[in-house]
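Structures incoming, each one as structure tokens.
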Structure P
Amino acid sequence: MTDKHTPTILIILGITGDLTAKKIAPALFNLYLKNALPEKFRIVGFGRKPFDDKSIQSFVSEMIRAKIQNADLKRVEEFSKLFSYQHGLFESKESYEALKELLDKIQEPWQAKTNRLFYLAVPPDVYQSIFEQLKFSGLSDRPENTDVETRILVEKPFGKNSETAEKLDSLLGNLFAENKIYRIDHYLAKEMVQNILTFRFSNDIFEKTWNKDFIEKIEIRLWETLGVEHRGSFYDGVGALRDVGQNHLLQMLAFITMNYPLDFQASALHLRRAQLLNNLKLLTQEEIKSQTYRAQYEGYQTIAFVPPNSNTETYFKIKGTLTDPRWKDVPVIFESGKRMHEQRKEIIVTYAHPKECFCPPGGIHYKNKITFSLEPTEGIAIEFWSKKPGLTLVKESRTIDFILRDSAQRVQYVEEYEKLLLDCIVGDQTLFVSTAEVKAMWAFIDPIMTAWGQNLVPLKKYTPDTNQAILDSLEVG
């Protein structure tokens, strides 16, 4: 791990794309305002557009003003001066030689060891060209070079299946050591996801009951009111399960069920998450037929660049279990969908009905639940039973809420990317995904995707903005 004051150059390959505009640039601007960036810090954009330094600085200023309302224009102008630009093609040897010259020129006056962070803000289909040119140009990891510490940031998806994920890992591994590879899943940087570990391991109230003897089921859901909109071409090649199931939902499961780490360093947390994910029971073909459901919202096939006969799911529900003795046979329900009737991202832990209970005779006794909510509010809610005030012994369900904040108090994605970028600058991989985790997640998802590709689970339809998909899939749970 390096000091946050280490001179740093961030190289964004594909700087003019949506990822920079919506996430990277606003996050960097916020870090700049908080004085959290190294004193010697520069950003170099690399891309096909025929920009120069002046035009990229103007482009960045426009991005910040569009994303952050009421931004201080003077500070925006100051921030934009951190940017330089290298025009080039991803497959061009000459372009990378020019990039290397520019980086050396920036670093030379600093006379100090410098971090060079390569951020791949580009589609995965150009990764191989970039890796080859980074190697040939000498820009990739060079252990013998004491003046440069090189790291690489890669966005999900990490492949399309186990085979392509292993190929990507092999390409990365030929250029960079594992401790120099930063695989981004921004859900790991969400405040409430991180708070799960604090809730569990910094309090002794629940952890002794955090197992199959007390907990009946775990539900992890990610409902979105938005549809696919202008992402038709990308989304149709991915689908809901690859887009959020293979990464976000499985990582949330790891946080909620992993064992206590030996310490809270990145390597220990990576180990515990990977161990848990490797304990996901792989579904048989028959179990996939009975324990998974997939659907597509009506009108999806009319979106630009989506084939009229598309078989891509926009909603899914999967029932799984873990083989770990601590959680053996506890159902885990994964669910996600677009164009849902409400925006809701949460984990619900349901306790089993107590064997001995001071319960209302003949009436309904709701089970205790703990809900970790990411949206629309960030907080934790605990449902329990209490006596209703009055002369008679009447019980009622009550909820204790801890609300961290509501959605109006945060800017979507920007906060997570602030943490991720800052962690990469200092060399902390805690909130990034290890290769062992990637392998374990694909091992669980691959059989499901294969069965769905063979239409062993028919693709259903649902009406947008309703709970029809949820109602239709209830048998899975």
Structure Q
Amino acid sequence: MAETSFDVIIIGGGPGGYVTAIRGAQLGLKVCVVEKQYLGGICLNWGCIPTKALLRSAEIYHGMKNAEDYGLTAKGVGFDIKKVIARSRGVSGQLSQGVGYLLKKNNVTVVDGEAKLAGPGRVDVNKDGKALPLLTAKHVIIATGARPRALPGLGADGKVVWSYFEALDPDIMPKKLLVIGSGAIGIEFASFYGTLGADVTVVEILPQILPAEDTEIATIARKQLEGQGMTILTGAKVDGLKKTKSKVTATIQGADGKKADITVDRVISAVGVQGNIEGIGLETTKAKTDRDCIVIDEFSRTAEPGLYAIGDVAGPPMLAHKAEHEGVICIEKIAGHAPHPINKNQIPGCTYCHPQIASVGLTEAKAKEQGFKLKVGRFPFLANGKAIALGEADGMIKTIFDADTGQLLGAHLVGAEVTELIQGFVVAMGLETTEEELMHTIFPHPTLSEMMHESVLDAYGRAIHI
């Protein structure tokens, strides 16, 4: 490696790291990315992308099993779990190579190794126990991501208790599965394995599944998931696990305080993630941490001059698109530009189970807590022609407005393809669009997007099709 001095060194080549690097190169900065494992990070290799590939296979399988609903005949429908997994891994591999190509195209130096801070503007790199040349830069950005969080006694063992790593590349197709945690990760895996025929039980310690979502939307999602055969226990917790070579017996305490045992083939621990702050030399700096994440300001600056943090390691929401945008703001500030700080209230969240869930902004409960007078609109999928034609008549779009100003405070969706619809509301919020402007926007017919319009109309007593 010829070059060892750069304008910016980025530790981590995940979505936040590589997007930041490319933007930095576009701005004329000499950028280096140090990545110890896979370009694309957890999202591309063990998270966002491969799970979507798995869920797509499950979706097609479900459609084939229900072909008669559409006047079609499909006999001998089955699946090969090894081939399903192989396709998912292939998609990740293809895209990881693509990230490498993009970095090379933009003249970003990529160093394969494990980075550690070694003083202001200095980064040591180690590869397979051997020290590589010291790297130096005026600015260092930490983008080391996060890893699965483990609860005492309930952590993954890589055998019968899985994290998302093992769930993405399973040794068997479990007949009975227990999922601990009902956030996006837990529900997506529960949906995937449940659609393929596993008997799935989900345990959530909080009163509702998908705790970050609007309660009304989460309730609709729960009803649909239970209708598909999933068992969901809220207000419950797993007290302990007894493991054999091929089975796990879990002791579950229900919302009523009573305990019961359930024996399953595998357990997925999906109780959240924590930032990767260890082993990177952070203790030698003035940077502060809070709850396993690095504390930053609105431009990703830490308390150590010249040291920045972006993405999951810098705190919630732990989403790839947040990491990317946070990184762009950070590098533009470094380059002397004047970017607007990220508005966390306008970061959309998506869960890709069936039904899909998507949201942005305040939930109804949080909006009320903040003292807003509200106008709330709702529109069901059952009243939309395109949804009925698709055979996807379950779901709802909910919009929340400030009754005094007409400001869109939040949008919450559950149903088919809502993860593709949510961005319309994100743009509307970003442009500070009022209810009048949304009501006078023309939506194409027949589309699912018409429900977005009708939900806004309903908030003001003007819905047409309900």
- Message: When mean count of other Cβ atoms within 10 Å over residues 34-41 is compared over structures P, Q, which one is greatest?
- Response: Q
- Across P, Q, relative contact order in percent (Cα under 8 Å, 6 or more apart) reaches its greatest value in structure P
- Note on the structure: When FRET efficiency 1/(1 + (r/R0)^6) of positions 130 and 442 (r between Cβ atoms, R0 = 35 Å, to 0.05) is calculated for structures P, Q, the one with the largest value is P
- Message: Comparing distance in nm of label points 7 Å out along Cα→Cβ at positions 42 and 178 across P, Q, which structure shows the greatest value?
- Response: P
- To which of P, Q does the computed value 4.7 (distance in nm of label points 7 Å out along Cα→Cβ at positions 106 and 226) belong? Q
- Query: Which structure, out of P, Q, was volume of the Cα convex hull per residue in Å³, for residues 74-113 alone calculated from, if the result is 94?
  - Reply: P
- Query: distance in nm of label points 7 Å out along Cα→Cβ at positions 250 and 322 computed as 1.5: which structure among P, Q?
  - Reply: P
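Values in this text are rule-based calculations from the coordinates and carry no lab data. Model, not experiment: these values are computed from the prediction. Cβ atoms are built from the backbone, for glycine too; each structure is taken alone.
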